Structure formats: structure tokens, C-alpha cells
Structure P
Amino acid sequence: MVSPKLDEARSELVKALEARMMVAMVANCTVSYSGRTGSDMGEGERLVILKGDGCVLVHRGRDYQPVNWQPSGCVFQTRIERGRLVVKAVRPSPLETLTIEMDRIEFLSAFRLRDDAQFILHSSEEEMQKAILAEPDLIEQGLRVIDFEKKVAPGFVDVYGIDSQGNTVVIEIKKGPAGAAAVKQLVEYLKYLSPTEGKKLRPIIVAPSLAKGVLPTVEKMKIEFKPLTLQKSLETLQKRVKSDQKALKGWLGEIPETSNPQ
């Protein structure tokens, strides 16, 4: 529907929501949220997406992230009030409400998406390494990273550090199940590394899992295994980026404004 009247838009919206279809609207609207905190966003033209599983996204004409959203499981309510189409998304637990009030709708569509494809994450060990460098506690509390891609005769140690007891930690990262080759590679590195006096070397394999039949060899060589997935690594990096952005915004907010000379 292009530029529908509000009552027409509501009628189609109700049908689509009852049929658990996906709805996409471009509308001039305000958005307010109440729940664990509260927020209000003034009037503006935005893309509103309501999905069949009960999630809602509100996008501005910039940035890739929604400015307001609610996860799946919301119950949608609609009504016409004071010349505005009101869409309310209520999340039962925890109780949260996102209210969108639209006085003009430029576009409304409802459809079903056929999508049974498997999601396969293509990434690399570099993301896992970056995540460990950013959050060493992913491996264990008190780990302090000293170096990464540390050069030794057979190659490069992925992560090199010191644990809370002063022992030297040598980490080999694999994005898939770690097999015999990973064990052999790590053992070769250890020949060229020495701990500080009175301490020990702690070889660690970091991977989503160990390959079948490798565990006895790992135990025999006294190599530790720490599980870490690509997904967890990416989530850690994304969390870190958001934290850095928040800190930057806070720092910028502390800078006093100066008037530009005319």
C-alpha cells in the first residue's frame, strides 16, 4: 500500500499480524519505550519492521543498527487515536512496551519469507585471537597477554602471556576441532620457549572442540584445552566495540563547546 489512509493501514496491519506475516512500513512517527529504563524519540520518518515471531525494529535513514527494538515474543496491539495509528509491542517477561505512533504512512507491505537455509559463519582464527587479546578472561581470570604472533623457530605463537601465578602461557588457536597437527605444532613451539625461574610453561589449545581421538594425546603431553567458538569471539568483539563507542561518546560529551568565529 502506498500512502494509505490510517484506517485502511490498520485494517491490513491487523490481518497481517494475525497471520504472523512480516510487515514493513515507512512512516512518520514517534517512538517511546518503557520497561527497565525509559526513552522517547521525537517525530521523524522511519522504517518500521514487525516480524511474525513478535520482534520489532525501528530504523532511521542512517546506521545499520535499529534505534529502537524489541526481541521476539512481543504481543502487538493497534488502534486509531487522535488521528494517529498507534502500534504497541508488549513484551510480557520482563514487562517492556514499545509504542509507535504514526500520523502518516508512506508505504506498507506484508509478506511471508521462505527461508530454511542453514546459517554458516565464515570467519577466521584472527577473530578468536583478537577476542582473547581484548578479553583475556575468556581463557581464564588473571591472564595477562604479553605478546601475540610471537616469532619462534618453527613459526608464530598465537598468544603468549603470563597467568596469575607467573607461569608462562602459550596458546595455539584453532577455529575448528583441534586435531593432532595442532598438538604437534604447539609441542614444537615449547622447545624454543622457557618459563621464568621457578615457574612452568602452560601450553593451551583454544578451539571449539578437540577432534576425535586427540584427548589422550593432549592429556599425555599435559596440554590444556580451553573451549572457545567463533560466535563467542565475535560477540566479545562486538561488545567491546559498543563499550568503546559509549566511552568515546562520554568523553566527547565532557568536552566544552566552543563557539566558531563568524
Structure Q
Amino acid sequence: MSEDDDGLTPTEDPAVALARARALAVFCDFDGTFSVQDVGSTLAKQYLGPSRIELLGRWQSGELDAWTYNIALFTGFRLPKDELHDFLATIELDPGARSLLAWCAEADVPFRILSDGFDYNIDWLQEHHGVRFDYASNHLEYGGAADDEWRIAPGARNPACSCGTGTCKRGIISAVRRERPGTFCIHIGNGRVSDLCGAEEADLAFAKETLADALRERKCPYEPFETLDDVVAKLTSLVAEARQLRES
């Protein structure tokens, strides 16, 4: 926990809560967390600069939420697949991304990417980087008026949540709680808009950048991190401490 911030002390030691839990599950944002760059934001800046600036103003005023912003930005967007693939080839994974996958696999802990990005891009990046993981995201396919035109659809809108995203992370994590009672849920993220509700729903949040800012503003506890290697180190320590508590 960030000890320099007031109001961020958890009401219960995470190791104690984990020791009491029946299972552990790890959820991780993709853009800017599992990957270094934010795919959608970088793509929009590169190809849709003027319209992005105008739409950002409408989003900031509350006229658009996160998903309707995406609809306005990408509906009818035309980009040949080869050009998209060339762009995606520049997206790097976090230095600790593979270590996090390996840690979860070795510990038999379910791992799932929760992304407000698009499945087409995530599938291509998995193939490109030689990694595999379960995920939930929005949908992208080519079609429409031209072969190079994007068609997008939300993955898991949740009108009960204020996030306004196409894939609500709070809703997905709460569904896991209902399906597997007693699961200790961890959420890892970096963004105020798409990650906040998932971080609030989780038993333990790892946060950086604007997500950390938002959690501090709300006096919500979180674990700071810079790379996913930091997360792996903390998870290793947390699980070991919880095991000792169970055995004591």
C-alpha cells in the first residue's frame, strides 16, 4: 500500500483476507498495463487526431461516455489490415507481462485480461508476441461499406455502473464472485476511466498513473507498481504470507 498517502490503509490486511479465501483470481487491464502503449489511444492520435480532439471535448463535458466516444471515433474508420498490423507490431508488452502469466500458470491461479479495447487487436498481439491468455474485450471486425472499414460492438456494457465503458470490469469481477463465492479478486490497471470500477470491485487493486490518482482521490487502498514484475514480487510475498497464516 502507498504509505505516503493519507486514507489508503486497508480495513483488513490483504494477506489475512487471502488466507481466509477459497481461491484467488487475477484480472489485468491490457492497454498501458499488460502492454506498454495504449493501443486505441495511440491509434487515434496517429490516425484520427482532429476528430479525436473534438470528441474528447464532448466526452469531458459529459455528452459522451467512454463507449459512445469510441463509437463516434471509430465507426466508419478505414484502415487496411496490413497497415493496422504494421502499427500493432510496434506495441510492446510490459517487461513483466510474461512473468505474470508464468506465475499464474505455476500457481494455478486463473488469469484474465479485461480490456476496453478490441479483440481483433488482442488476438493479433497474442500471436505476434507468442503469449496466450483468457480475455474479455470489445469486438472489432472488418466489413461494412468497404473491406478496410472497422465495425465495432461492445463486449459487456453495464448500465448499472457509471464507468460508461464497452466492457465493464466491475460487472465481470462481480460475476466471478457470484459464480465462485469466496474468491479473492485482484485487479491490475493504469487508467481512471476503464479501470476504476474494476479496482473498486476487487479485493486488492494494483494501480499506477491516472488510476492511482483516482483511487487516492477516493481514499481507496491500492498497491502501487511500475511494471508487472513489481506485481509478481508482491503476489509471491502475499501468497506466502497467506499460506503461513493458514498453517499457523
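On mean count of other Cβ atoms within 10 Å over residues 127-134, which of the structures labelled P, Q is highest?
Structure P gives the largest value of mean count of other Cβ atoms within 10 Å over residues 127-134 among P, Q.
As an exercise: relative contact order in percent (Cα under 8 Å, 6 or more apart), calculated from one structure in P, Q, equals 28. Which structure is it?
Of the structures listed, the value fits Q.
Identify the structure, out of P, Q, from whose coordinates helix-only ellipticity at 222 nm (-39500 (n - 2.57) for each DSSP H run of 4 or more, over all residues; to 500) was calculated to give -8000.
P
With distance in nm of label points 7 Å out along Cα→Cβ at positions 31 and 167 derived from the coordinates and found to be 4.9, which of P, Q does the value describe?
The read-out was computed on structure P.
From P, Q, which structure was Kirkwood radius over Cα pairs in Å = 18.9 calculated on?
Working through the options, I get structure Q.
For mean count of other Cβ atoms within 10 Å over residues 103-110, the calculated result is 14.0, so let me know which of P, Q that is.
Answer for the origin of the read-out: Q.
When P(r) over Cα pairs in 10 Å bins from 0, in percent, for residues 63-214 alone is calculated, the result is 10, 35, 38, 16, 2; to which of the structures P, Q does this value belong?
Q
Could you figure out which one of P, Q the value 3.1 for distance in nm of label points 7 Å out along Cα→Cβ at positions 23 and 159 was computed from?
Only structure Q yields this read-out.
Check the numbers for FRET efficiency 1/(1 + (r/R0)^6) of positions 95 and 191 (r between Cβ atoms, R0 = 41 Å, to 0.05) across P, Q and tell me which is largest.
Q
Read-outs throughout are calculated quantities, based only on the coordinates presented, and are distinct from any laboratory measurement. Since the model is a prediction, treat every value here as computed from it, not as a measurement. Cβ atoms are built from the backbone, for glycine too; each structure is taken alone.
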